[in-house]
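Structures given as structure tokens follow.
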Structure 1
Amino acid sequence: MKLGINGLGRIGKLSLWHHVARKHFSGVVVNIGREVGRNLTDLAAMLEKDSTYGRLGSYLYGHKCPRVIEEINDERGTMMVNGVPVTILRSARNPKDITWQENGVKLVVDTTGMFTDPTTDPGAEKGALRGHMQAGADKVILSAPFKIKSKGLDMPADAITTVMGINDEMYDMGRHSVISAASCTTTCLSYMIKPLLEKVGADKILSASMVTVHAATGSQQVLDRLPKTGATDFRKNRSIQNNIILTTTGAAKALSLVIPEMASIGFMAESVRIPTTTGSLIILVVNLQDELDYPIKRDAINAIYKEYAGINPYLKFSEEQNVSSDIIGLPAAAAVIEGSETHTRTANIQVNLAKVKADSLRPGADPIVNVPVTQAVIYGWYDNEFGSYTNMLGDLTVHVSEGML
């Protein structure tokens, strides 16, 4: 079975690295829709080297490894990468025009970030995610959250958002043909939230919030530049090399698709971009309605994550003093809990019931009620490019493909 990859940006390139190392697919067909450099040899040179992760050969076999890209044929658009046949398509940008059928591709991973609406007609002039199926694919995996642009439209019945190890059992091979792998932040966040829901319970979580201290992405600017016509957020046009930049994240919305229980919990998600190439951090703050005599403490929170890490290989628990570079390339770790930095604080919160609901207070009763609440702060690292997201995307891709054989 051949795999199709649309786009060769950060996730597309690293997905190719993942799959030529794994060798689950008999071949990979990559669509970039344009020429790169002077010929295919120039493209191979870009594939072989990475400023964040080093050389492909070193990633595969260590620093003494010779070149692993061979048999480059510019006319046919083919090469051998670590013994895996790779075909490069360089003519079509619209998914419906990509020659997936002619190249025997039934499963496509779209990594462009351009086609995220599962409701868009496959024949749309500017392209659509479903265009891949019009071009011959049976299933499409999106390396980003779904974004439905038209208000009032529901998520199609054949579309699902899934994170491996969290809700992948909800994927139905016969029903779902368009699959979102959520985002790197949602993936990490789901592994920080799920253990708490299972052990503490959604009914005890009063509210939660998170901030991701996130590495730079390709959508940001190296140097300041003028914004596009109609732009409202000028911070996206400021240099990521010199600034800490406030931005937004759709992690809260995507999380409720992966973990439906979160829809009933007040949750806020914010994002801050910093000048690093990869390696990000989620700071999760959870307010728990506590037991009066047995407040939840730091050791209890850490014990929850330790136990879950022993069951689910995508969660790691660490008592080391990590920095962001320590997480880079860590294989398939959705989240690395920084156990030494888990903090809790329990206090009695005074609630005036008279201000909450008029008929909730009995005549003559004291309107002030003391409620024990524990605030927990939990830190979770993730390699937002290769180690966490791309490796887990690769696992999802293989999982989907196995049902198609």
Structure 2
Amino acid sequence: MPDTADEIGIEGEYSMATEDLSKLKIDKQAMIYGPKKSKRLFYIIAGVVVLAILSVLYVKGYLTPAVTIDIVTVTEMHPSQTFTVLNSSGYVVAQRKAALAAKITGRLVSLTVGEGNLVRKGQIVARLENEDTQANVNQAQANLNMARANYEQAKSELDLAALTYDRYKALSEKGSVSKAEFDNAESRYKRAQFAVNSFAAAIKAASALGDAARVAHENSFIRVPFDAVVLTKNADIGDIITPLGAAANSKAAVITIADMGSLEVETDISEANLSAVKIAQPCEIQIDAIPDKRFRGVVQTIVPTADRSKAAVMVKIKFLEKDGRILPEMSAKVAFLSRSTTPDDRKPFIAINKTAVINRDKHKAAFLVQGKHVLETPIQTGREWGEMVELLEGLKPGDKVAVSPLNKLKNRSPVKIGER
């Protein structure tokens, strides 16, 4: 043992130094085996995470190949489509239509209607300059009045000549007057008769001239031949109106009118399909401008001639119901039906092709296409109409659904649209 304090201090410092150096000793076992265990654990954890991610992606369908599918569209359907024998397109046409013009040439000084106005039969809608024709009417009326006055005067003279003639005739029989006096009275009586007849003829002539003047004056007015609606206004006040519109800067028709009660649809039917059409056949008319309604119609006329350039025959369909929204020259589609429609047939419904419906244990479903995947969507169905089935719930018009191959699809399956 150390005897002195110095020796004790030196020995303490030596032991502390020895202990510190022992801490600096490298553990070869920890150096060899520790890092390997850490890396192995890291790899195991990473593998589990990757496997979990791949499992999720596989379940959701992201790692499965896309299935090529055929699709159909959920549509709004009318029951009449199931008994339609032929479809065609055409235009709405007014069977009573007129372009109103004047019979004489003149300047337009009055126009009292415009597009869309209702007009009645006999209504004056326009007037040309007519001061000259009005003057002719006044002159003709004056000549007629003069002829009537002359007639009345001649008639009075005839009455007086008749009395004188009767008196002289009686006196002549008694020998009280000379033969010359009697002859003079008889001549006067006959002249009075001729004058009356002449003025009666003058009255007829003056009346005829008056009628001609009034007709010429009437031709300056443009009247409506039937109840109608004004379609177009073709002239303005100040324009020169001529019967044929051949002169430069002149107009023929002042306005164009149409009887809206005579609207029909004209459509061309090919000769090959003409056998499917007959007179009085029920039809359903759809106006492109009124897509929310279908109108009942009936075949009115099959024009008895064919258009060789089109190899088609014109068919005219009459509307059975009126609608103020229907206008001439509108586009229309016509469905020729095998029977008349009932009130139930006129109620539209949402429909889906039966091949798109899949049966599950307790419900029905369809594969709704959403982007590049399909979503299995529960649906409720109703009545069947041919290849279509009524859709009560689950989808809406315009939705795309898969029809094949349904056995290769499941919820969230990736898909691509095939070409049909």
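Key figures
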read-out	value
Given 0.55 for FRET efficiency 1/(1 + (r/R0)^6) of positions 81 and 153 (r between Cβ atoms, R0 = 41 Å, to 0.05), calculated: source structure among 1, 2	1
Read-out relative contact order in percent (Cα under 8 Å, 6 or more apart), computed value 14, structure in 1, 2	1
Identity of the structure behind -11500 (criterion: helix-only ellipticity at 222 nm (-39500 (n - 2.57) for each DSSP H run of 4 or more, over all residues; to 500), calculated), options 1, 2	2
When percent of Cα pairs over 39 Å apart is computed for each of 1, 2, the largest belongs to	2
For distance in nm of label points 7 Å out along Cα→Cβ at positions 201 and 257 computed as 3.1, the structure of 1, 2 it came from	1
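Where a number appears in this text, it was derived from the coordinates with a stated rule and is not lab data. Not measured: the values here are computed from a predicted model. Cβ atoms are built from the backbone, for glycine too; each structure is taken alone.
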